[in-house]
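Right after this note come the structures.
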Structure P
Amino acid sequence: MLPTKQPIICADGFTMSVQASEYHYSTPRRTDAESYTEVEVGYPTPFEPLILHLAEDRDTPEQTVYPYVPAQLVALVIAKHGGMVSGELPPGVAPLMAEGL
């Protein structure tokens, strides 16, 4: 099994896990992909309404997984929360935002 990427932490304190591989809900569903168009998001804190419609369990939005979230939507969530200050993104997800890390 692959090590998981470090959680994304945004400037305003918002956090979420963003993963992609053959073991995650991502497109493509491969470990060695050069770029992903959809990724698995997990455990956003605090609750993020922009992705609620994708939650596996809408009753506990901070304690669930969000399968096949479009990479562009992940970039929008990061921008909404002031940008990414630490963490790791899968290839192709918000590449311009992550270059400064």
Structure Q
Amino acid sequence: MIPLPPGALRDALAPLRGKVLRLEILELGTGPQLTLDAIGLRPAFGPPDVTVRASLRDFVAIALRREDPDALFFQRRLVMEGDTELGHGLKNALDGLSLRSLLRPLR
């Protein structure tokens, strides 16, 4: 469980409430499934609503803002399946946040 205080990050992730996001790491062939509840991000089970697949290196590069997700998508290094509208909406919302606000809840 990753508790999220009220604020910009929780607002950006609001579309994830009641949905399942799977982050699939190519090297592992699997990855975490997450959903948003009243407290924050938590593990989720069942079929994902949207799956985002990339290498670990590319996920880290996206998180550190060293790579643009759209560029990776067009290079076919980032794949999105399922409810792509949900995935694209989350990406756009997270793009609008500062790196500091994204990392604060993980401390």
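Here, each number is a calculation from the coordinates, and none is a lab measurement. Note that the structure is predicted; figures quoted are calculated from it, not measured. Cβ atoms are built from the backbone, for glycine too; each structure is taken alone.
Results, tabulated for the structure shown:
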read-out: At a computed 17.4 (mean count of other Cβ atoms within 10 Å over residues 16-23), which of P, Q; value: Q
read-out: Structures P, Q, by percent of Cα pairs over 24 Å apart: label with the highest value; value: Q
read-out: Computed 0.45 for FRET efficiency 1/(1 + (r/R0)^6) of positions 32 and 56 (r between Cβ atoms, R0 = 25 Å, to 0.05) - originating structure among P, Q; value: P
read-out: For distance in nm of label points 7 Å out along Cα→Cβ at positions 8 and 24 computed as 3.2, the structure of P, Q it came from; value: Q
read-out: Identity of the structure behind -3500 (criterion: helix-only ellipticity at 222 nm (-39500 (n - 2.57) for each DSSP H run of 4 or more, over all residues; to 500), calculated), options P, Q; value: P
